[in-house]
Structures are given as C-alpha cells and as structure tokens.
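What follows are several structures.
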Structure I
Amino acid sequence: MVNLIKDLVHKAIGVRQLSKVVQEQTGCMAQLAMLQLLADPKYADQKRLSKSGFKVYSQAEEDGIIHEIFRRIGVKEGVFVEIGVSDGCESNTLYLLRQGWKGVWIDGDPKYEKLIKQMFAKKLASGELIMACTFITRKNVNEVLDEAAPWREIDLLSLDIDGNDFHVLEAIHSIAPRVIVLEYNPVFAPPIQWVMSYSPDHWWNGTDHYSASLKSYELMLAAKGYSLVGCTINGNNAFFVKNELLGEHFCADTSAEFHYEPQRFWITKAFMPGHPFAGGSLV
C-alpha cells in the first residue's frame, strides 16, 4: 500500500510538472506568434500603442498600454475608478495602486468584496482604496460613483462588466475621466454597429453576447469628447483619450477601422504571469 501511494504521488507530481511545461511552451508559442504579428508594417508607426503592451497584473498587455498613454499625456491626479474588478488581483488598476495611485473599485459580487477586504486591508484603511460592492446598472451608476468616489478629477476609468458596458458608460455623467479602458466585442468588425440589448439584471453566460462593437463605442464616445487611440492585440480592450489631450501623441486616425483588432484571445497566453501577488499587509 505504501509503495502504491508513493507511486501515485510521483505520478501526480509528474503530471503537474508536465502541465507546467505545456503551459510555458504554449505561452512561448503565443509570444512568438504575437511578435511575428507585430512585425507587420501596419504596426510600424511609433504613435501606435500596440508595441507598448506588457502584463504585471492586467489580463494581458493592458498594464503596458496604460503606462504608455500616461507617459505621453502625463498623470494629473493619479486617481482611478475600475468597475468590474473581481478580486482586484488581475485588474487594470492594481499596478497603478502599487505605484501610489488611489481610487475606487466597484464589483457586484460579495465574495470579491470579502477577498478585497482581506488582501487590501491597509489600502482600504488608509483611504487610498475604496471598495463598493454594488451591481452596477445604467440607473444607479452615477449615484454609486457620487457616493463612492470622493475625487472629482479622474485620470482613468476602466469598465468591464461583461454585458451592459455600453449602456452604463453612455449613462455616466458624474465623472469625466481623462482616459477610458473598456472591453469591446470583437465579433463585430468595423463598420458594423452593434450593441447588446440592455438588461438591468444581466449576468454573462460565457458566450459572445456582451458589450458592443468597437464602432459603436467610437461613435458614442466621440459625442462625449473622446477619441479611440488603440486596442489590445488580442482584440479585447480599447483605449480612449479626451480630445483635448491628444496633441501629437497618438495616430491621427482615430477610427475603429484603423485601430480594430480581431478576436485573438489565444494570444493572451503570451502574457504569462510573474510571481503571485503578495497581498496582505504589503498593500
């Protein structure tokens, strides 16, 4: 029996090691494919954001692109709002928080609120981070922001709620962030305009029925004074900057047709995580 148990343990360790090797090899292959993709002449313009991406705590290259945007336009207050943050450990603003920014995290799932209170107790106690556990809708978003965010000047708004994103963003008027990061639906390539029908109690079911096309976001945000400046190479997130901040920092063409990236979710594997987030009293 003892020998059988030892044999099973050795096999289990071997499977884990093999799984780790497979994951690393998959990531390397995805990274090679990404580099080959970025060698295309369309990405040669230095004003494009595509080659600036890197991952620290974001899902893919969002951390790097956000860093590059603010390198170009400067940071004003160092304040963020992220709606749809989950537990915060893989988000578009944790890297900023660890660099001295402050802000608000909003998520509607109580289990994430509990985890955030455990892992970010020090930041919450200092007031540098505020957590609001609320299911965001078009109707309540401004009220929630008014109550949760003591800062009126917002540098970055990140929105990812897997469904009513377009409707919620369209309704926001209580803050005017300098930069907006949002999740678009890459199924609908420009010039297609498509927006998911509004449903106040919508929960994502894992299908491609969510958010809106990049063209729809371009047009809606143009009316709010924002321009599209880039997308992640995996066809997931888009970045918008206030028109008065554009200057000569970004490509002159701000259309969805110019910046659109198709669905390449597999390339996310190219952005392999580093050491696990420490959490606890360190933050």
Structure II
Amino acid sequence: MMRRLWPLAFITFKEGTRNKAFYGISLLAIVLMGASFFISGLVMRDVGKVAVDMAVSTVSFAGLLVVFFVGIDLMAKDLDKRTIYMVLARPISRQQYIIGKFVGISLLVVVTVFLLSVFAAISISTIKWANPDYFPRFSWGPVFLAEAFIALSLVLLSALSFLFASVSSTSFITMVLTILSYIIGQSLSSVKAIVESPQDITVSPVTVALVRAAYYIFPNLSLFDIKAQAAHSLAIPSAFIFWTVMYGLIYIVLVITFAALLFTKKEFP
C-alpha cells in the first residue's frame, strides 16, 4: 500500500514547496522573527519571555497560513483542474488518494514547522546572547515541545480540512469550515468552563448541552497551546504530554478514516 501512497504524498509535498504562497508565508515568518529583536527591546524586564513567546507564536501563525492557503489549495487544485481523474485512473483507490494527499500535506506542515523552529531558535539564541541577564531560568525543552505540539495541532487541522473537502463543493467552504473549527477548538474549553461554573447569570440547559456536545465533537486545540509554559520555562508533566499526543493521533486517525469513507461517495463535477 505504501508503494502507491508514497509517490502521491511526495508529489503533493513537492507541489506545496513550489507554491508561491509558501514562500511568501516563510518570508513573513522570518520578518516577524526579525521584528522580535526590536519588540523585545521595548519591554526590558521581560525580554526573555517576549522573545520566546514571539518566536513560538510566529511558528504557529505561519503554520496556520500554510494549512489554510497551501494545504487546502493543493486539495482543491486536483478537483478544479480535473487532474484527480488522471490520478484515480491509475491503480489507486479514493481512500488511498485521500491518505496519500494527507501524508504529503502533513509532511509539508512538519517540515515547515521544523524549518521555522530553526529560525526561531536562532532568534531566541541571538536575543539571549545580547541580553543574558533576562534569561535566568530559560530552558529549551518547553520551547521544542511547544513547537512539536504546534506541528501536531496543524496536522490535526489539516485532517479536518480533508474531512470538509470530502463533503463540500468548493475550496472556499472548506477554508471557512476549517477556520471556524480552529476558532472553536481554541476557545471551546474556556467556554465550557464558563457555562458549567456557578455564576449569577443563569445559562440555559440547552446551551450547556450544546457546548458539551461541541466540546466532544470538535478538537480541543487549546491542549496543544503551551506557549505560555515555554515563555516561562515551566516544566510540562510527562502524563500531560503522553495523553495530549495520544489524543491528537487518535483524533487524526478517526477524522481521516471518516474523510476517506465520505470521499468514496463524493461526486466530482
């Protein structure tokens, strides 16, 4: 099976690296990291925290742009240009097509996060070298873990975009649904805590039920956001790391499996 999937995954990855948006996003990320030199200098008491937070946030922001503007476009391009007929004319099933494309885009996301993380490390190291007194408790471990979690969350988001692409008719709808899922996933945990906590304002039981249902349907992306811990060099419990990784991997497998099943019934224009 991998012999059929790998060529498709590699071609998808190659197409992603040739996308003009990919280079624009990478350049933007490098510029933002360069700007951290000036911004961190404006808050001298928290130079270390600001430098780390900006570097990790830039990796996350650029990765999101890659998913939204490159990953979704790679899927839509096959449908818009009808090249999907050429792919499916070969001995490859629709399920294998979805999995192959997903592997290629996931590889693109992981490589992008890795390269941006290298620039982030250079940015942090340079600021740390120039201001050693403001990095008293700095540790690279939480920083690298935060970037690994970013990569996992972006792969999960890519899986959701494949699910939406399997049922939607246009790439615009896929992008909107993916962006909404990201916003919901980032805020749902806080919203659930608010509606379930004792308060003066009465919340409708229906609202509480809907929030709880959404909490278990949409991915809890806030789990993967540990930028604050990285900025403050806080230790991350091993149990939290294990269960968060397991949660992400299981969710990805379930979503891609469901997307592959739906794609077998999709009618092409």
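Every number here is computed from the coordinates shown, using simple stated rules; none is lab data. None of the values given here were measured: they were computed from a predicted structure.
Structure data summary
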item	result
Computed 65 for volume of the Cα convex hull per residue in Å³, for residues 65-112 alone - originating structure among I, II	II
Label whose coordinates, when semi-axes √(5λ) of the Cα gyration tensor in Å is calculated, return 32, 25, 19 (choices I, II)	I
Answer label among I, II for the case where helix-only ellipticity at 222 nm (-39500 (n - 2.57) for each DSSP H run of 4 or more, over all residues; to 500), calculated from the coordinates, equals -26500	II
At a computed 27 (relative contact order in percent (Cα under 8 Å, 6 or more apart)), which of I, II	II
